[in-house]
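Next up: the structures, one after another.
Each reported figure results from applying straightforward, stated rules to the coordinates on display, with no laboratory input. Here the structure is a predicted model, which means the values were calculated and not measured. Cβ atoms are built from the backbone, for glycine too; each structure is taken alone.
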Structure 1
Amino acid sequence: MQHLQSSSKRIESIDLLRGLVMIIMALDHTRDFFHKEAFTGDPLNPATTTAALYFTRWITHFCAPTFVFLSGVSAWLQSKRKTKKELSWFLITRGLWLVLLEITVMNFGVSGDIYFSIVILATIWSIGISMVILGLLIWLPFRALLVIGLLIVFGHNLLDFAETARNGVVPVWWSFLHRQAFLPIGDNFTLGILYPFLPWTGLMILGYCCGKLFTNIEAERRNSLLRWIGVGAWVLFIVLRFIDVYGDPIHWNSQKSGLQTFFSFMNVQKYPPSLLFMCATIGGALIFLSLIKNTNSRLAKFMIVYGRVPLFYYILHFYLLHIISIILFLSRGHTVTEGMKGQLPFKFIIAGEGYSLWIVYFVWIAVVLALYPVCKWYDRYKTSHKEKKWLSYL
């Protein structure tokens with residue numbers, strides 16, 4: 001009984017962590033839509049950024065890798081109540097559904113472009129493709145799956161050397177796997193591969209394998225293992241980053257001040273996520289997960305709501321942010337015609353226009369709070385209508 005209770009509590013802790021990163025994620029997207037420097041500078045450039053701006057961008061690094069990793073964990077937990085055939089089918093079909101959502105619903109929500117002149121393959125795309133691949137691979141023995149995940153996560157940065165040797169000129173299929181690219185197709189269409197999927201797939205596979213800890217190991221020992229794995233990931237990050245030979249194509253160097261040098265040291269590649277990027281973020285996520293003791297506080301319950309309906313919240317928050325952005329754009333005296341020209345991939349945004357960082361934080365908090373009642377309603381609806389299988393796809 002004690003073990004079962006611990007398992008139940010750990011599942012709530014997973015929802016809590018997922019909810020937390022979903023809330024933080026909205027901060028980065030709010031900055032994209034509203035910050036005056038969103039399209040005129042790099043918030044992670046140590047020579048030009050400020051501490052507040054750097055933190056605002058860097059803290060959101062935790063979101064995508066943590067969510068992808070937890071998606072793998074959730075797939076393992078589903079394997080305890082589904083047959084392998086059922087789970088494989090669900091992962092493949094849901095993954096394809098996510099790709100379709102990315103191309104249609106998400107691209108319109110992000111860009112506001114009714115002509116779809118640019119299609120961005122971003123977070124939802126990479127998760128969808130990774131789910132399809134995981135759905136095919138779960139038929140393999142557990143150890144084989146673990147080895148594949150480890151080889152991808154720890155070895156994919158070897159491809160950096162091949163890319164450097166070719167001066168970044170790689171085939172289109174390579175860009176889907178490992179190199180960000182914007183590919184013009186004809187005169188009026190661009191395909192943007194923002195999230196090459198290979199490293200994300202490896203991370204989801206490792207999340208799936210890590211899910212075994214939540215069903216086969218007693219809670220206290222599991223927390224200890226998660227904590228040590230997280231600490232080990234951080235140590236590996238520090239050592240490899242200091243050596244600066246392998247694990248990230250962005251090299252760090254000494255700056256004018258110690259703080260700027262630290263910024264350079266921590267500025268690791270997200271597109272695609274390098275080994276060091278994943279070590280820094282997943283290491284922190286695992287440590288946080290191991291330390292969660294109370295999921296019954298009001299704050300925990302608040303975050304858990306978002307963690308239970310992440311895709312629903314993800315779609316809504318983009319649309320709400322863009323609607324507010326359009327209203328403010330027009331309130332500044334611009335026309336709809338000017339707005340449709342936009343700053344690719346966003347319509348109704350002009351580079352250099354916008355608001356201070358504190359306004360960004362205000363809008364972020366307002367949007368998160370505004371979506372809480374809707375997310376809570378949808379969570380209750382899903383819980384009370386489990387017979388409707390289609391709800392598991394949203």
Structure 2
Amino acid sequence: MGAINNNRVSSIDVVRGLAMVIMALDHIRDYFHITANTHDPLDLATTSPGLFMTRWITHFCAPAFVLLSGTSIFLQGQRKSTTELASFLVKRGLWLVFAEIFIVSLAWTFNPAYEIIPFQVIWAIGMSMIIMGILVFFKVPTQWMVMMGLVIVMGHNAFDFVEDDPGFQATLWWDFLHYGFFTAHEILPGHNAMLVYAFPVWTGVMLLGYGLGQWFVADYSAEKRRKNLLNMGLGLLVFFVLLRFTNWYGDPIDWSVQATPLLTFLSFINVDKYPASLLYLSIMLGFALIFLAVLERVKNRLTAMLTVFGRTAFFYYILHLYLIHALATGLFFMRGHTMDEVYNPENHFPFLYVVPGEGLSLSGVYMVWIGVIVFLYPLCYFYDRYKTSHKEQWWLSYL
């Protein structure tokens with residue numbers, strides 16, 4: 001069993017922290033940008049290059065974070081017994097599913113009646129951890145896990161051909177397993193599950209991340225690891241370009257020649273996140289691997305800050321959602337809106353205290369983003385120090 005090199009693990013935290021910081025930009029855009037809830041920022045007919053790229057760069061976050069969650073699981077297995085790791089993963093996964101339903105969904109909606117429960121990335125990570133825990137318990141070899149991950153990630157877009165049938169109707173279970181594009185399903189009278197992240201493809205990404213962990217043990221050559229990460233990352237980008245050019249497989253959204261070369265380029269890189277397509281994962285995981293290779297030897301104030309966010313990811317995630325929605329609520333009342341408007345029966349928008357068509361310019365969104373990151377950093381910093389000095393408190397491993 002290989003020992004763990006702390007410097008190598010810190011490089012994982014830097015990239016994970018980068019994903020968390022970029023993620024906040026997308027969520028702030030959701031709540032503050034004037035067209036966030038009226039137009040698709042990736043729609044070339046209505047967007048601008050700046051708005052398109054603001055949304056597109058945040059596609060990096062979920063793939064990078066889920067991949068590195070799998071890597072962290074592998075590294076935990078270097079210091080925990082099989083039974084301990086399996087038990088932790090199942091319990092952690094169940095906790096994340098619970099948190100998604102009762103804590104995270106409330107942050108998104110600010111609706112204490114839970115009329116809409118979004119099933120998003122935290123639920124997908126939780127379900128994936130439960131499956132990982134079962135695989136670890138039964139001592140499934142790492143190579144088999146990687147093969148399973150490859151089959152899922154590379155094969156799940158075959159279901160696109162089924163969904164292209166004009167008579168196709170997605171069910172609740174189909175949305176859980178594959179589609180899930182913000183579809184609402186009534187699960188109890190007056191309570192709807194809104195499927196956003198179908199979890200199996202993310203389980204595939206976590207399995208691949210688990211295999212990646214083999215390159216981060218202490219007896220693995222640092223030079224070889226960086227070379228492998230860089231080559232694999234560049235290889236994924238080349239794979240993306242070649243397969244994307246065919247418009248044959250790997251993404252339900254075809255690219256096409258547009259009025260200008262820039263718009264054609266944007267069409268080419270506009271890939272599907274819901275569900276996470278093979279091409280989407282190829283380009284985003286390609287960048288993630290390149291960042292892992294390049295940033296490993298970079299040590300400065302920025303990487304130290306990113307490390308803090310990476311080490312306190314779930315704590316940060318919960319705080320940033322409540323903070324962003326609270327700020328949006330304050331802006332709602334500053335514009336003269338009242339509580340009567342919030343609970344108006346004709347208001348069907350699921351996120352309360354947000355009015356579609358109202359908001360800030362894109363530059364205003366970036367200003368709010370910077371302010372949120374600056375505000376959250378000291379909170380995450382002190383929480384990270386508390387975790388480090390109180391490792392005996394078991395509950396900290398769940399936050």
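Structure data summary
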read-out: Among 1, 2, which structure scores highest (criterion: FRET efficiency 1/(1 + (r/R0)^6) of positions 111 and 263 (r between Cβ atoms, R0 = 25 Å, to 0.05)); value: 1
read-out: Answer label among 1, 2 for the case where distance in nm of label points 7 Å out along Cα→Cβ at positions 15 and 135, calculated from the coordinates, equals 1.8; value: 2
read-out: Which entry (1, 2) yields the derived value 0.30 for FRET efficiency 1/(1 + (r/R0)^6) of positions 191 and 367 (r between Cβ atoms, R0 = 25 Å, to 0.05); value: 1
read-out: With P(r) over Cα pairs in 10 Å bins from 0, in percent, for residues 167-206 alone derived as 31, 47, 19, 2, matching label from 1, 2; value: 2
read-out: Ranking 1, 2 by distance in nm of label points 7 Å out along Cα→Cβ at positions 31 and 303, the structure that comes out highest; value: 2
